[in-house]
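Below you'll find a set of structures to go through.
Coordinate-derived values only; no laboratory data. Small disclaimer: the values here were computed from a predicted structure and weren't measured. Cβ atoms are built from the backbone, for glycine too; each structure is taken alone.
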Structure 1
Amino acid sequence: MGSPLEISIRILTTLALGGLVFSAGLQLKWTEVAQALRRCPQLKIAAVNFLAVPALAFALIRLLDVPPEIATGIILLGASPFAPVVPTFTRMARGDLALAAALTGLMFPALSVFLTPLICAMSMEVRFNFGSTLGLLLSTVTLPLAAGMTLNRFYPRASARAAKWIQGVSEGAGAIGLALVVWSEFRNIIGLGWRPLLAIGIMSELSFLAGWWCGGADRPSRIVVAFGTSNRNIALAILIAAQNFSTAVMGSVAGCGLVLILLGLAHVACLRFGSRLHTLARSA
């Protein structure tokens with residue numbers, strides 16, 4: 001079962017992930033999703049996120065000789081694309097919100113249910129419970145998403161009203177869960193060392209460039225895919241870590257995930273500043 005702290009972290013993370021996906025489903029319509037997805041190269045984006053980024057994470061931890069438990073956390077992040085924070089970053093950077101919702105709320109949760117456990121099982125030199133993790137993700141990602149979209153189909157007004165407060169509660173649960181991981185593993189987090197930090201930094205920047213490259217023809221779409229590729233799903237990675245590994249791995253996920261969030265905010269600032277400079281140059 002684990003300690004009370006581990007159980008609390010697992011419950012909070014499950015509520016956060018399931019609630020965020022459910023609230024996304026409450027705001028998604030099949031027609032809007034289809035139109036948004038038709039505007040982007042789905043196969044290329046999926047290949048970059050589920051093949052290129054995990055391969056990059058694996059190569060970096062080997063190249064930089066990252067310790068095993070920290071390396072496991074980095075691999076979990078590498079296999080967990082499109083964090084729920086992507087729509088927020090997209091809005092701040094003035095990207096395509098419809099596409100952000102479609103990819104973050106539908107396409108990647110659906111793919112992650114099957115591909116994330118598979119990638120982890122193939123790349124980790126430790127015992128990994130594929131079946132139980134698959135069942136966990138089906139119950140915390142697929143079912144909440146399907147339930148949300150079904151409710152939105154038949155009760156759109158009630159769904160719209162409920163989505164915001166469910167999202168707020170879920171974000172709060174996720175923040176508390178992450179804070180508990182940081183608190184319980186604070187010594188491990190501050191002791192990560194320069195090699196893991198360099199590995200996660202390089203992974204973030206190269207992933208951002210890869211997402212920008214495969215994100216489509218227009219800037220708003222590129223912004224979405226770049227943020228989704230570089231900002232990995234911390235809640236999903238912590239949930240898998242809690243299911244299969246020690247709390248030290250959760251500490252690695254939390255520490256490296258915080259670095260990704262900070263770099264994501266830096267990307268937002270660069271895009272906003274660059275866009276403003278471009279506007280000023282055109283008006284001059």
Structure 2
Amino acid sequence: MNRLLCFGFGFCAATLADRLGKDRWSITGTSRTAEGGAAMAGRGFAAVRFDASAPIDPSIIAGHDHVLLSIPPDENGDPVLRWHAEHILDKGRSVRWIGYLSSTAVYGDRSGGSVDESAPLAPSSERAARRLHAEEQWLGFCRTHGLPIHIFRLAGIYGPGRNQLLSIRAGTARAIVKPGQVFSRIHVEDIAGVLEASMTTPRPGRIYNVCDDEPASPETVVAYAAELMSAPPPRRIDVALAGLSPMAKSFYDDSKRVSNRRIKEELGYRLLYPTYREGLTALKATL
């Protein structure tokens with residue numbers, strides 16, 4: 001049986017775990033809280049406490065041959081590498097796949113232009129700069145020691161429980177407008193599909209953009225969500241007047257179109273939800 005250790009059992013890791021299934025995989029995830037661990041255990045997955053203040057038992061790492069890294073870096077870099085570099089080295093040659101979840105934010109702002117995995121990296125926020133630093137840490141570490149790292153740069157994530165349909169239903173949706181601004185998205189089920197495809201066909205050291213086929217403006221997507229919900233279009237508001245938090249604002253700082261050609265050509269992955277329209281339509285059927 002394959003054994004997967006997820007450092008950080010959030011939206012993406014949980015979706016991947018469900019996709020892989022408990023009958024074919026033994027899956028362990030980490031959580032910062034006892035409540036998160038209890039939720040994992042309730043779904044049939046093993047849970048370990050890890051809040052980046054202390055290491056986990058190294059024997060847990062030794063018991064897994066696949067590792068998914070989805071914990072955001074802090075000001076000192078990646079917390080898993082900080083605490084567990086030597087334990088991952090001890091596992092050595094028996095590790096078959098390591099995946100690091102990064103962000104397309106590492107490309108920075110391209111004023112609506114296109115980028116692929118070969119594009120220069122120019123993060124425009126501290127959060128994105130930390131992501132890039134963590135990427136470089138993992139790539140350097142794994143290349144030095146011959147470990148099978150794979151980097152996945154994720155676009156804006158949506159899916160069950162995290163989509164514009166819910167804000168339309170709650171009456172809290174806004175169409176935030178920034179002229180010329182577009183960005184890419186990806187349904188969480190497609191993230192899980194890409195990760196599984198990479199596990200099946202590993203290419204150590206490879207970097208993949210994970211996004212759908214159609215970058216779009218935020219107001220276009222929320223208008224489509226309103227149409228699906230048979231609701232009036234939400235009020236439009238300029239981004240400068242929206243009172244966004246620093247994190248929310250960072251999503252509007254960058255405008256770019258991200259290429260997903262590599263996941264199709266190298267991994268042979270076919271998107272379940274090629275655009276936000278298919279994704280939101282499927283989510284509407286579950287409400």
Structure 3
Amino acid sequence: MIQEAISNIDEIQVKKLLQSVFEKYGYDFSDYSPASIKRRISRFLINNKFQNIEELEEALINNPLLLGNFIEEITVNVTEMYRDPAFYKSLIQDVFPTLALQPIIRIWHAGCSTGEEVFSLAILLHEAGLLHKSLLYGTDLNQGVLHAAMKRTYSKSTLKTDSENYISSGGIQKLSDYYSETENTIKFHDFLSKHMVFSNHNLSIDQSFNEFNLILCRNVLIYFNRNLQDKVFKLFTESMADKSFLALGTKETLEFSSVAEQFDIVNKNNRIWKVKKS
């Protein structure tokens with residue numbers, strides 16, 4: 001059914017819809033991957049029983065309350081604790097020793113979704129004796145997922161896998177040491193969240209807001225076209241302190257970007273680079 005709806009959506013209609021959203025609300029999706037954006041708009045049409053894209057456009061313009069639901073569908077909010085354990089182990093081995101030399105450690109999780117990866121890193125920083133001087137910024141375009149991150153409460157349904165991945169990532173205690181639990185949920189302790197700031201940030205139009213020692217943007221850029229990827233890489237480069245690191249997702253790379261020559265590869269398999277700034 002979704003495939004049929006996709007075939008009925010014209011590229012010009014998609015561009016017009018996105019332009020209307022941008023002009024009305026300031027959210028710019030024009031440089032998102034065309035295939036991804038088309039698929040997600042189609043799914044939104046079907047799930048919300050719109051007859052066509054023109055009807056959706058009119059509803060979005062006249063009903064700001066619908067915008068939140070639209071953004072949640074358009075943006076990608078897939079995340080989990082200790083996703084790709086080898087990546088976290090590489091952070092401990094290849095990045096933490098340099099971070100330890102800094103008087104204050106500023107970390108930016110761009111596209112943090114509901115925050116699981118922010119808590120994952122905070123726990124490892126605590127075990128390395130670095131959390132006390134760290135500040136982790138979690139940003140996302142989607143206000144709904146940011147509210148979820150601020151609550152620091154998650155389902156227990158993935159705890160077994162999360163605990164296994166925590167150990168595989170280099171965790172040295174028990175994941176259960178870091179949360180309290182009810183029948184269906186867990187809530188991470190205050191001493192972790194007091195080192196976190198969650199706020200709205202749109203990678204496509206917003207500017208740099210601080211200087212960071214580590215920037216993580218994992219499995220976000222694969223949904224952007226090449227122009228927007230390059231724009232984001234420039235934003236990250238502007239936001240990086242001396243001897244700082246950039247971490248991407250497993251299918252993302254700096255290799256063909258306009259800023260590639262400003263970085264050295266730290267761990268190719270786990271997609272970690274270090275800026276050459278002096």
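Assorted remarks:
- A value of 4.4 for distance in nm of label points 7 Å out along Cα→Cβ at positions 121 and 161, calculated from one of 1, 2, 3, originates in structure 1.
- Origin of the value 25.8, where mean count of other Cβ atoms within 10 Å over residues 17-24 was derived from one of 1, 2, 3: 1
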